[in-house]
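Chemist: Below you'll find the structures, each written out as C-alpha cells.
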Structure I
C-alpha cells in the first residue's frame, strides 16, 4: 500500500511539473503593437499584468495587413542600413520626387531605419515589416508608414537593448 502511495505521489508530481513546464511561455518578452492607440507596450513573459514600457509609435497609413497579427522578433540591428523595396522607392518618388538608391547607409539623412531596427517574422506576411527608429520624428503618433512601425530613436534603442538577446513575441492589434 505504501508503495502504491509513493508511485501515485510520483506520478502526481511528474504530471504537475510537466503541466508547469508547459504553462511557461516560450518567449522572454511580449510586445503588443496597438494600431488604434498608436502605442507599443512591452511585457516580461509570464507577467502580462505589469507593463515594463510604453512607447508612442507611427503606424501604417492604410490597411496593409489584417489585424490581429502575431509573430516574433528574429533579430535586432543597431545603426542599420536601409534597403527600401521597389514599391517604397516608387512611393517616395511619387510623393516627394526623391529618387532613393537600393541601399542607404547608416547615418545618411534619408535612412528611414533610424538608430535601430527589429526584424520581424509575422504569420502570413511576406513583406519585410520592421519596428524601427525614424529620420522623421514628427511622424510618431500618426498614420504614416507603408507597413512598418516607427519609434523615436531613443525609444527604439532602449527597446532594442532590452530584447536584443531574448525571445520576443509580437502581437499587432487594432
Structure II
C-alpha cells in the first residue's frame, strides 16, 4: 500500500467517524448530553470532553513533542464543572481540526518516524492507529448512549435495519 493511500484512508475514516458522532450528538437534547446512566458511567459530554483533550494532546506538535502534553488535565476531562454544550462542542471541533490539520501535513517520509506518547516510542503509523482505535471506541459509546436516549425517535447513523435485504438483481 502506498503511504499516501494510508494517510488518505486514515483521514477518510476519521471524517466518517466524526460524522457518525456528530449525527448521534445532534439527536440528543442538552439534558441527555450531560446525563450519566449511572454514577460510574460517562455521559456524552464527558466523552466529548475527553476526546477533545486527547486529540489536542496527541495532535498538537505531533512530530516534535510527547503526545501526552504536560498541561493536559486528563482527570479533569472526566468532570463537568462549568462546561456547557457550546463550550464542549468548541473543544471537540478544535480537537478534530488539529487532527485533520496535522494529518494533512504528514508525508510518506514521516510515517516511519518515531513519536512518543507518555514517553513510549511509536512509529507515526502506530501512533495514528492508536488514536484511530481510541476515537472509534469512544464514538461507539457516544452512538450507544445517543440511541438509548433518543429511543423511538432515533435516526440510524448507517444502514437502517431491514433496509439491507434488497433482492439481488
Structure III
C-alpha cells in the first residue's frame, strides 16, 4: 500500500457559486488535510480521506466569509469540519470517477467527483508527487445550507449549485 499525503502548499480546494443568477463568486478553504491510499501507481481503487476546517472558508470578502461561518450556512461552532471519504475510485476513460460520502454541517450524502490524473513526478527533494484536478457539483440545499434572500426582481441572492474546482498535489509518504 502506498500512502500519499496532500501537500497543502501546492493544493487548492476551490468552489464557485452563482450570485444574483448572473455573477459567480469563487472561494476556497485554507485549512485542510488528507491522504490517498493506493495499491500502486495507477491509483485504481484508491481510498481518499479528506477534512477541511469549515472556519477556513475564504471568498476574499470578510463580511461574506463571516456570514458563511454563521448558523445561516456552515455553522462552524457546531460543525467545525467538512469531510469526504471515498467509496470507489474507478478509471473511466481518461479520468477517474470518485464516489464517496461528503459530510457538511449535519448531513452526509454520497457524491460523485471526476478527477483527471496529471501523472507522477519528482519534487525538489527527490520525493515522488502525484497530481489530480477534480471537479463536481452539489446542491447546497442537500446539506442544509438553505439560507437565501430574494431581491425585488425575484432573483435569488445565492444559487443552489456549488461547483468544485480542486487541484490536489500528493506527496508519497516515506
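Chemist: Of structures I, II, III, which gives -1000 when helix-only ellipticity at 222 nm (-39500 (n - 2.57) for each DSSP H run of 4 or more, over all residues; to 500) is computed from the coordinates?
Modeler: Values: I: -8000; II: -18500; III: -1000.
Of the structures listed, the value fits III.
Chemist: Using Cα Rg over 2.2 N^0.38 Å for the comparison, can you identify which of I, II, III gives the largest number?
Modeler: Comparing I, II, III, the top value of Cα Rg over 2.2 N^0.38 Å belongs to I.
Rule-based calculations on the coordinates, nothing more; no lab input. None of the values given here were measured: they were computed from a predicted structure.
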